[in-house]
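Right after this note come the structures.
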Structure 1
Amino acid sequence: MDIAIYNTTLLTMQGKGLGIIPNATIGIEDGLIICLGKAKTVDHGKTDQIIDGRNHITMPGFINSHIHSGITLLRGAAQDVPELEWMNKAIGPFIKHLAKDDLIAGSRLGVMEGLSSGTTTFAEYTDNVRDLVEKVYLPWGVRVVAIETINEVSRDRSKLKPTDLYTFDQDKGIAAFKRNKQLFHTFTGNPLVSVMFGPQALDMISLELLKEIQTECQERMSKVHMHIAQGERERLQIQGRFGKDQTTVKVLKSHDLLDSNLIAAHIHDTTPEERELLVDHKVGMVGCPSSISMIDGIVPPVGHYRSLGGRASLGTDQAPGPGHHNMIRELRTISLLTKVMSQDPTTIPAWEALQLGSVGGSKNLGLDKKVGSLEVGKQADIITIDLKKVNLTPEIHKPFYNFIPNLVYSMNGNEVDNVIINGEFIIRDYKFDKIDVEAIINDVNQRATKIFTAAEDDWIQADSKLVDFHRRGYI
């Protein structure tokens, strides 16, 4: 074997419950899991690298099902404002000052943060996503689902009122669609890269182009990943384009655009009946609880969607609002907020949150034959979690495993000491193998300082609530 982790507690995420196997060993060779089970049944004698897994949980890496990592450089730029201001007035003045290299630098920061807290797969959603795949993900050996943002909207929207309809640029949308299709040719056969289509939202793309994307998706047996019913701003745009009684879900249904290939991000501006309709059409959903609670003041309806039998997973979205790309925080956030919203402390228990962040993500993204659970023959995307930390102590195995709730409600992410992707160490004993953390942080700080300075006048003119908070000395 190339790598063996022995005397550990496995959370396999398959079989009964979480598939917990105490006193276990797992073996990796040529990027694959080749054996796992009780330690006494697995011979790890001839192994290149051996990890002592005592007082550790060994489990599949977390799967971030929806991330815009490039704008991590704008962390702290847009929060605590009304939802209608967030896109155009709060974050918009800064985004237009981001150059291509700034987006790559921001992505390095965001992916590095995700890796350090145990994420091994990122569903990256952005313009020119190929740049990030080739300059961030592949050089570091990180698994990525590449999703090209396709929209037809003019880039400068800072002066638009919420009810002003976006002007569409057909050539822009077609160019993005072509880039998305090219990704399939570019990365065919790459074990670390999967591709799906990314029409941004129904208010940002014509129905004609959306139908073309659906047809192409079906021919390629891929998926469409789309922001759907993500708040009042989108609702006003849909009503302006399609009629006052229309919603995103109604329009998609009337044009036969709901199917099992669709992954719907957010859907917090849907009715219970619309969620039932989405589940009936086998649409998957991604909830981004930290982002949506920060930007919209709403809890993503992950609990309700799951109760209807729908498939769901979690993502971090973007850093400027919620402030992070730490999936551990998302597990805790969705569990706690759903309990409060439903006034039911039994909703999304710890074990369900762990499933949402791992095997739930692999099933939603169509990667469950490769990753998301620990099984012989699957690709070795594995993390170990050190339980000998103050916040995870005590560690109890009888009469039940207390570390299951502790992983969700007490863990911060810095307890992850080993990260393995495709059988290769990314983090070994808390240290990155290929990433110069200090150099990335220094670079990002320099870039962010220039961007925030260059955007100052635009930010002031946009006049979001944050400008007033600044004048009053709060930020």
Structure 2
Amino acid sequence: MKIKFVKVLLFAFTTAVAGANTPSYDSYREKMSGEFERFKKNALSEYESFRKKANDDYAEFLKRSWEQFDALKSPHKPKDDKPVPPKPYQEDETPIKDTPLPFKDIVKPQPPEPQPLPVKPIEPVTVVDEWHKFSFYGTDMKVRLAKNMRFTLKGCDGNAIAAGWKILSQQKYNNLINDCLEIRKDCGLCDWGYLMMLREMSRSFMGGDCNEARLLMAYVYCQSGYKMKLANSKKRLYMLYASRHVMYDNSYFLIDGANYYPLDCDEDRIYVNDASFPNEQPLSLYMARIPKLGVENTPDRQLSSKRYAEANAVVSTNKNLIEFYGTYPASEVGNNFMTKWAMYANTPISDQARLSLYPRLKNSISGKTQQQSVEILLNFVQTAFVYGYDSKIWGYDRAFFADETLFYPYSDCEDRSILFSRLVRDLVGLSVVLVYYPGHLATAVEFSTMVKGDYLSIDGRKFVVCDPTYIGAPVGRTMPDMDNSVAKVILLE
């Protein structure tokens, strides 16, 4: 961000001095260097003045216009009334033939948006640094916060919160904002991870889950470019965050056409302030990369294919990552619940799982054709895991990230399809789609060689059915009793 900002300043400065009569380069280089530094300082000052005015206006708005809102209920996590149980494949003499299958619709998940950024570059403060250290899912982090930067709110009404906002708007908190954004970048935190990190940082610094910690979290979140609202009820302060995604089983508040979800709040009626910040953006639940968290290996787990003895591995993943995934809200995009599976399937496998699993699986498919390689990976996922119903294990439908399927003792059709799609894309380099039937999720693979079997024709491309829950079935076989007339295809990255 700093490099980009300097380039913008350099372009503006060059434009400003273009056309001026200048001596030779050697004679004016030193002069121009000083001119540019002054130009840059003035531009930063203008940006900081803009931000100061925005925060001053925000604080003034906090003193008034608190409106009562009643919480609305988000949709429940979709679940099939009758999940299709796994079925064993019955060997027969019928040769596998090319059989085109119909399907009802194609689901194209929306691409993720870039993460929000501050409305303007935030000028760092050149002061003696004092670091506050804290831990986030086993990861040591630190930000520039001095002990004398703690503050106390004199209540929870608009005037008290506005006074707190004015304190936080002082330049001495600029380094904190920049440090948090650096952590987001260096640790690869998605928007949800960033919000959770800010909550932990604020609680650690302020000494617990108090109103001051909540305001500190909300301030840094707001200054980082995220769309949020402050709310209160009696003596408790809350932050509401806007989301691009509809989150299941969470109460929300509909404000100006956007869904705002309360963090750490179970009240059905609160007072919300409608103040907003320039260019604020809602949170996204996409996870383009795995967060870099401190590593604590989970216990080893032996996984083996029943048909291909060479496809076996002792697998371990990162306990801190598994715990972070446990906080991740189930959601959908564009009011289409099938988009949730794409979000899970497009999330990469962790480095720890890759190191323990991928070398063994790569060795098992070394020298094999595309079809043979996919057959091996398919049987591995079909037979190395124990099937379990979410309703019995969790009490609700819960999709797994690939690492979670490797960690937890039970998995169902959606978990296996998500993992299988990841393995085929990573290890064989082939495109995969998910195939949804009522009560069941399977996959289909696009081979670059001729492979026979049941297939789906998608925009002129042939995807051959591979079902990780049709136990022992080869490539090209659809599980019995699947109604393709209502099937939906979910595209993956």
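Data for the structure
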| item | result |
| --- | --- |
| When mean projected area of the Cα convex hull in nm² is computed for each of 1, 2, the largest belongs to | 2 |
| Which entry (1, 2) yields the derived value 4.8 for distance in nm of label points 7 Å out along Cα→Cβ at positions 91 and 243 | 2 |
| Of the structures 1, 2, the one that 3.1 was derived from, the read-out being distance in nm of label points 7 Å out along Cα→Cβ at positions 59 and 83 | 1 |
| If mean count of other Cβ atoms within 10 Å over residues 195-202 is computed and equals 22.2, the structure in 1, 2 | 2 |
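Any read-out appearing in this document is the output of simple, stated calculations on the displayed coordinates, not a laboratory observation. Please read all numbers here as calculations on a predicted model, not as lab measurements. Cβ atoms are built from the backbone, for glycine too; each structure is taken alone.
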